[in-house]
Structure I
């Protein structure tokens, strides 16, 4: 796999999946209390505060695309993956709304986070509603009980990973190992990506072995996705990422570039910089100089290769999966 290059236009699979899933997702959100539904629409990027239509494109829709591709991997029409796509999009939105509160992030996609726009209590309520709606959506689908079990297992991992991520912030800079990081990333990010494609495949009638292989591939993809997020969290352009520059360093997040750089001779100097307020820019430069950025991208490529190998072991996997993999690893870098 070649070195990451700047992302271009989103691949067609994201566009067609969004067009397929959006009506069902909007119909699900419309069942919520109107005020809660407005907050959900704001979280998805569909509207502004007050309900007026938003001009932005919203999120990328990666998880819904994976659910659609999962159904197609099973040999079923893409529509079989729509309930899975709606459910994982709802869960993803729920997790972002709550994550922003826990992390104190004030912006999301270049505008105020839901808790900043509506208040903390209303944002918690909106997140809870999105979670409940996801379970309801899957329970009503054909094969619902099995699908709900898959989602529940992924949610348990997501919560475990988020708990570790929060606890890591209280540890010393050298108190988190790369192995602990990878486990956290697989649970926090990989579990839902794996669940997305596995759910689509399960609802499409795929055998359990295929569902399991796709779940594992999605988990590796999730680790790679998180590693790229780590890079963007330090060096990404806020105008592109919608997140504050050096935000992860200010929050003392034990991201992979930091952990890798702390394993270099620059560790003592870097640890001092990381502990001094107002020196995040200097710390970011030293992390890159010490090889932290390159190490994170190399690790992302390794996990992407593992995902590709698992996808290659499923003969019916659509070629668009590889296109989506490349896009996710190259995004905004």
Structure II
């Protein structure tokens, strides 16, 4: 229901940004040759549609919201890969490696603009409210990304170290805001009551923190063939992630050895990366991150159960939550 509209909207862009956008969505290869296989899980699309139905609206009411969120999500991925220097995405070169940095920035900008055009032109009386919702949530995403980038320059230990609670606040903005927006937009376009929209937004944000916690775990111990990311990539860049911060905060002998390893001179590579990953697990970082994901999933469930929702789509939403973060929790 959503993808044909999404593809049509992208096709209406300038041909060059449209080609790069389609590459980023996974629809085709560099040059526009059609590509077989999945273009992503469609989690945000599912959230938008199911939340509209749960709020008592037909699924069609959420299509523009779902399209806008998919456009914005891909915009953030295009720009994040550039900022983080990530050269691969879904087992192939990131868009900036395939097309160049400037063109990839342009493609992201085009998707950003198109998302607001889609919402502003949505039929019915609630398009303006949807635009305001997306704008506010994107402000949160920017705040979270800014904090994430600033964290990279802070020390691992001492007064300037990043506390776990600060990391979780960052994750709720950077990752949670967009999932919260996906959950809210369908309901907003359907004219759902404010209390219902707020509950769906909070559920999506809690789900986003759970997703980030598990994504951090996969960044350390996931199979690159599955995750599409190089193993230990976050550690190699000395990126602050939840398992590492939780391990450092645990105060165990492994925490001390980990701090000394991370704070040492020179780059981390090879054996040092493997030792660091082992120390994170020994200090309890892996389990702490997964435990946080479980807590956040429970909070998301409580939000959904705390307002009147249509039973069948609400049941699908509850079934979707653990799928989003994976079976490891």
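Rule-based calculations on the coordinates, nothing more; no lab input. This one's a predicted model, so the numbers in the text were calculated from it and none came from an experiment. Cβ atoms are built from the backbone, for glycine too; each structure is taken alone.
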Structures I, II, by FRET efficiency 1/(1 + (r/R0)^6) of positions 145 and 249 (r between Cβ atoms, R0 = 35 Å, to 0.05): label with the highest value: II
Value -0.60, -0.87, calculated as log10 I(q)/I(0) by the Debye sum over Cα atoms at q = 0.14, 0.18 Å⁻¹, for residues 105-168 alone, assigned to which of I, II: I
Structures I, II, by FRET efficiency 1/(1 + (r/R0)^6) of positions 33 and 193 (r between Cβ atoms, R0 = 35 Å, to 0.05): label with the highest value: I
